[in-house]
Structure 1
Amino acid sequence: MLPQTDKILADIKKRAERLGFVHFGVTGADVPDLWGERLQTAIGEQWHGDMHWMAETLDRRISPKTLWPEAKSAIVLAYNYTPDSNPMDLLEQREKGIISAYARNRDYHDIIKGKLKELAGVMARQLQAQVKVFVDTAPLMEKPLAQQAGIGWQGKHSVLVSKDEGCWLFLGTILTDAELAPDEPEQDHCGSCTRCLDICPTNAFPAPYKLDARKCIAYLTNEFKGITPPEFRVPIGNRIYGCDDCLAVCPWNKFAQTTSDAKLQMRDDLRAPDLIELAKLDDAQFRTLFAGSPVKRLGRDAFIRNVLIGLGNASGHDMVLAIKPHLHDANPIVRATAVWALTQHLSATIFAQYRSSALQTETDKDVIAEWNGKAS
């Protein structure tokens with residue numbers, strides 16, 4: 001790399017720091033074969049669940065060069081979203097819903113992409129190079145690239161970990177056809193620690209560094225839109241969007257500083273939202289409450305499904321009153337989940353009184369299945 005290029009890159013790094021990025025690293029536009037093999041294994045085991053796009057884009061994910069053949073280098077940046085409190089503190093407050101720390105305010109895609117575009121524009125002009133910007137929405141293995149760029153390492157829970165910032169990091173990548181000198185890759189510093197694996201409520205890790213998304217609460221409450229499998233409903237507890245347990249217990253978080261970006265700091269109304277109040281949301285109210293938030297992408301029906309699971313795991317007659325109206329919901333997944341939630345509070349005899357309310361048609365197979373499983 002020419003000295004002039006080196007100076008330009010140093011200036012871009014300083015600009016990135018002013019924009020709030022806490023890490024900046026450079027690597028070649030390739031990832032080691034190991035990561036492609038791990039991804040192929042995960043897809044072969046069906047660990048991706050209903051995320052069909054992962055299998056459909058497998059070939060492009062294997063290497064950035066399959067996504068963009070002209071790419072020679074990748075600049076990977078990390079943005080801190082460390083919360084000001086431990087999300088796990090709410091686990092015992094069963095009447096409150098837990099929303100993952102990353103989703104309690106603005107959508108990080110919008111925040112980071114704008115900053116990356118600004119940096120990429122400077123790069124394109126000063127390096128006379130082509131650039132492409134990515135923020136978690138393209139078939140690009142950003143975490144392996146980040147490790148190659150020296151930002152952190154992919155921990156046993158599959159999340160990137162930094163010695164300086166812990167686990168609470170968003171990643172963004174700029175691919176370029178410019179040839180840039182790479183930074184030293186980061187080494188794995190997990191050692192013998194298994195806290196992230198041991199804490200998982202659903203045993204979603206078949207082995208260190210391997211995640212079966214079908215068992216992961218983050219997947220079940222975010223990506224998955226169907227009837228939540230029965231074996232996961234009680235372990236989900238009051239987590240209504242995402243799960244931070246494996247991140248929160250990482251000992252490297254002791255070095256993390258609370259995010260300074262006001263757009264990522266927790267909104268007061270989403271810090272410990274009341275499940276009963278959330279259960280009252282119709283579609284318009286849901287969209288209003290979560291405007292600009294990642295939660296909005298989930299949709300009202302799947303969100304209410306999650307809230308009903310939380311209500312089923314809480315205690316008190318008020319929970320029953322909040323659940324009952326959803327036996328009449330237009331969505332059969334919501335109705336089926338309401339059936340389960342109600343059985344967590346009522347005896348079979350009393351529960352039987354609600355059969356006609358839950359079944360809107362004889363083709364409500366999911367609702368019927370819930371009924372038959374609980375009223376026998």
Structure 2
Amino acid sequence: MKIGIVCYPTFGGSGVVATELGMALADKGHQVHFITYNQPVRLDFISHHLHFHEVVLEEYPLFQYQPYELALSSKMVEIVKRYQLEVLHVHYAIPHAYAAYMAKKMLAEKGINIKVVTTLHGTDITLVGSHPTYKTAVEFSINQSDVVTAVSKNLREDTLRLFNIEKDIQVVYNFIDAEKYDQGHIEDCQRSALAAPEERILTHVSNFRPVKRTEDVIKIFYKVQQEIPSKLLMVGDGPERKKVERLAKELGIKDKVLFLGNSNEVAKILCYTDVFLLPSETESFGLAALEAMAASTAVISTNTGGLPEVNIHGETGFLSNLGDVDDMAKNAIYLLKDDAVLNTFKQNAKKRTQVFSLKNILPEYEKLYKSCYVK
């Protein structure tokens with residue numbers, strides 16, 4: 001098939017999933033066209049079936065904020081016509097589903113029937129889309145999509161609770177290519193580069209937004225390192241980073257916390273890791289947790305959103321109530337103080353990722369694309 005993918009080209013979960021999906025589809029012989037304002041950060045042009053089309057924003061003094069939705073919908077129209085695309089798969093409701101609807105209407109006037117698949121990822125629904133300013137437009141564009149998917153059962157329930165949705169929302173979980181996280185596939189996975197032999201390694205990966213509660217990560221680690229010799233790896237960047245760095249300094253653990261910034265080597269970083277910390281306020285799915293589990297890492301997380309669908313309490317890690325840093329620290333210490341216990345949880349985490357394997361999820365999307373044309 002000829003498929004257009006629209007996403008945010010960033011380190012966030014929706015962009016990562018969209019990019020990995022596009023590359024997997026190209027590997028199977030589909031023609032895949034990414035349409036966005038920058039090349040997606042994980043996009044690797046190893047296949048001649050992959051294409052990238054930049055949405056260019058012209059500068060006009062009249063506009064305080066450039067109208068990205070107009071430029072995006074116009075670009076969609078252009079690419080659909082030029083390459084005879086059959087499906088537009090848009091990730092994130094705002095503004096992509098709305099722009100896709102406009103493109104669909106413009107193409108219809110040219111006699112072109114493009115199908116739109118909208119995948120909801122989380123904050124586009126729970127934090128932004130439900131705001132009165134956007135709610136009507138988001139609700140409308142979701143209902144006008146040909147197919148709608150959500151990345152977890154919890155997100156599907158939230159969407160139906162917050163909006164008047166007439167379309168069926170199908171749950172298609174986020175996926176992972178677990179082989180990329182096998183230590184045998186990772187060169188130079190040497191813990192000694194970051195920690196002493198007797199030290200454990202804990203890791204957190206996020207975009208450092210308030211919803212990720214990165215200060216809680218520091219508070220958890222502060223309690224853990226008092227009992228277990230350990231280091232903390234903080235991967236990512238965002239608005240909360242300076243605040244988190246300041247807290248680490250105030251608690252006197254700055255030398256035990258490594259801030260690594262944004263990285264394309266998450267798999268390599270996770271291969272060092274014993275326990276992954278994800279104390280988020282909410283996660284529609286928890287892709288970061290799944291990536292950690294694929295690297296055989298136990299997960300300490302909150303029990304919010306879709307996380308209980310990924311991280312199984314007492315098996316792949318532990319779930320705690322939001323903000324309960326004492327409980328999360330206690331659970332982390334329980335895992336880290338005993339090699340046998342930790343290894344069992346690591347093995348369980350790796351095994352759990354089979355449910356979310358690329359080979360299982362990719363055919364679901366291919367089936368959905370084809371269903372658009374079944375009357």
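Of the structures labelled 1, 2, which one yields 13 when relative contact order in percent (Cα under 8 Å, 6 or more apart) is computed from its coordinates? That value comes from structure 2. Comparing distance in nm of label points 7 Å out along Cα→Cβ at positions 298 and 338 across structures 1, 2, the highest figure comes from 1.
Here distance in nm of label points 7 Å out along Cα→Cβ at positions 18 and 202 is compared for structures 1, 2. The highest value is that of 1.
Each of structures 1, 2 was scored by mean count of other Cβ atoms within 10 Å over residues 282-289; the highest score is held by 2. Work out the source of 152 here, i.e. which of 1, 2 gives that when volume of the Cα convex hull per residue in Å³, for residues 42-193 alone is computed. The correct label is 1. Comparing distance in nm of label points 7 Å out along Cα→Cβ at positions 162 and 210 across structures 1, 2, the highest figure is found for 1.
Here, each number is a calculation from the coordinates, and none is a lab measurement. Values in this document were obtained by computation on a predicted structure and should not be read as measured data. Cβ atoms are built from the backbone, for glycine too; each structure is taken alone.
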